[in-house]
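Visitor: Pasting the structures here.
Every read-out reported here was derived from the displayed coordinates using simple, explicitly stated rules and does not represent laboratory data. All values reported here derive from a predicted model rather than from experimental measurement. Cβ atoms are built from the backbone, for glycine too; each structure is taken alone.
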Structure 1
Amino acid sequence: MRPLKFFLAFIFAWAFIFVPVQVSAETTTVILVRHGETSYNAQKRSQGFLDIALNENGLNQAKLLAKSLKNYPIDVFIASPLKRAYVTTETVAKMHGKTIAYTDDRLKEINFGDWAGLTPDEQKERFPKETELWNKTPWLVTFPNGENLRDLQYRSRNALEDAVAKYRGKTIFIGAHSLVNMTVICSVLGIDLEHFWQLSQNNTCVNVLKCTDGVWTLVMMNSVAHLGKLNM
């Protein structure tokens, strides 16, 4: 009987040491938001790296967003350093009695280069070839003295992954920009940038992404229900 007990004890010890323990999967939630409206948005001007402030409507949108998320637990707030995204994020953070943990330059909007500040008509007049490409095949465009969608996707996805690694299992609010959000969503879902224009991002829209063991799920996209309307 005693040899059997020793044998069972040996088997148990071996299993305890060498058989990997099953670790429950942790899910990290990312609330990815576009900033509120600016005067450039209202005029349909490209902003990019230009640091344009929220207009009155944009400030109100940020307040409505903050109110809608008041009772939703959020652990950390991260923002693009551009003030339209920073102020939008800060408004929500204050509602939670928190401050922005850090800003990340990689979350800035795409660098439009020479296109910055131009309306669609002005872009078409000054850059007719690039404008046609941008409207039909945007993944092929590198903006004069700026960058392209793949540059943007690379840096913004890295910013996202670093945040998730740092705050594993938490809920993270990220305040960013329309093209940042669109390229990130394409990236995490494995959608090629050829489908870029099939996505949409309205001012202060909410996207919810969940990451479990490196697998991403899109839970919500481009919701502006807090503004009292649906995107149709």
Structure 2
Amino acid sequence: MLIIPSIDLAGGRSRVVHWPGAAAGVGAPSDRPEVIAERFVAQGARVIHLVDFDGAQQGRPANLEAVGRVAGRVGVPLQLAGGLEGADNIRLAFAAGATRVVLGMGIADDPPTLRACLEVAGDWLAVGLDPRPERFAEYPWKRPRRPSFEDVTGELAGLGVRRFVLSHGGAAPDPALVERLVCDLDIEVAIAGGVTDLAGIRRLRDAGATGILLGEVLLSGRIDYPAAMEAAA
């Protein structure tokens, strides 16, 4: 299982400053995403996840220059999320240096657009879903009947989506749900949010998750990156 550093981009910078030596007062803080990504790759990161925070709000990519700077500094795959719902947006992301994309949950209500996106990205396309029952039920679905989580994941898998990213908004992920998705749909499941310690990493590893996206907990030093990778092995 991969431990994937996640960097939120806003105005071309990281929204969270990375200062790995803060506790000891050594080193230098940085909000430059290319510097942060390079630090994690030097420690063994095999994928970097970037979230275009501005793009998610605007509905189109907004930090592609920053993506390009990261791509120019590291030689690992870059996964980008935020404002990518559309084939042309994905083409722009790939041209900037991204190699994988994550689309928002709303794409489940737009099969034609999803099919067009799959034609561009293929297996390197993932759909981000929030499986928390209350959030899933409250989502403004554009269909006569509110779907269940099982309805939506089955539909997406049937359309050719092979990768999901489950976000949890700080709530603890459900390893049983991960195991069920992996077994029933034969897909890859990555986890974003809600992992706060090494024990949580081990539980998701044992459930069959293919990756865990860690943002602020890594950037702030609350979870040590080498220790996280060891727990995931």
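Visitor: Which of 1, 2 yields 1.6 for distance in nm of label points 7 Å out along Cα→Cβ at positions 66 and 218, as computed?
Guide: Among 1, 2, the structure yielding 1.6 for distance in nm of label points 7 Å out along Cα→Cβ at positions 66 and 218 is 2.
Visitor: One of 1, 2 was used to calculate distance in nm of label points 7 Å out along Cα→Cβ at positions 42 and 122, giving 3.4; which?
Guide: On the way: 1: 1.7; 2: 3.4.
The read-out comes from structure 2.
Visitor: Please state which of the structures 1, 2 yields 17.1, 57 when Rg and Dmax of the Cα atoms in Å is computed from it. List each step's numbers first, then the result.
Guide: Values: 1: 22.4, 93; 2: 17.1, 57.
The structure behind it is 2.
Visitor: For the read-out mean count of other Cβ atoms within 10 Å over residues 50-57, a value of 21.4 was computed from one structure; give its label from 1, 2.
Guide: Values: 1: 16.2; 2: 21.4.
Label of the source structure: 2.
Visitor: One of 1, 2 was used to calculate distance in nm of label points 7 Å out along Cα→Cβ at positions 26 and 202, giving 3.6; which? Write down the numbers at each step before the final one.
Guide: Values: 1: 3.6; 2: 2.8.
This value belongs to structure 1.
Visitor: Next question. Say we calculate relative contact order in percent (Cα under 8 Å, 6 or more apart) for every structure; which of 1, 2 gives the highest result?
Guide: Working: 1: 28; 2: 20.
Top value of relative contact order in percent (Cα under 8 Å, 6 or more apart), among 1, 2, belongs to structure 1.
Visitor: The value 23.4 for mean count of other Cβ atoms within 10 Å over residues 34-41 was derived from one model only; which of 1, 2 is it?
Guide: Working: 1: 23.4; 2: 20.4.
Comparing all candidates, it corresponds to 1.
Visitor: To continue, here is another question. For Cα Rg over 2.2 N^0.38 Å, for residues 74-161 alone, find whichever of 1, 2 sits highest and give me its label.
Guide: Working: 1: 1.34; 2: 1.12.
Going through 1, 2 one by one, Cα Rg over 2.2 N^0.38 Å, for residues 74-161 alone is largest in 1.
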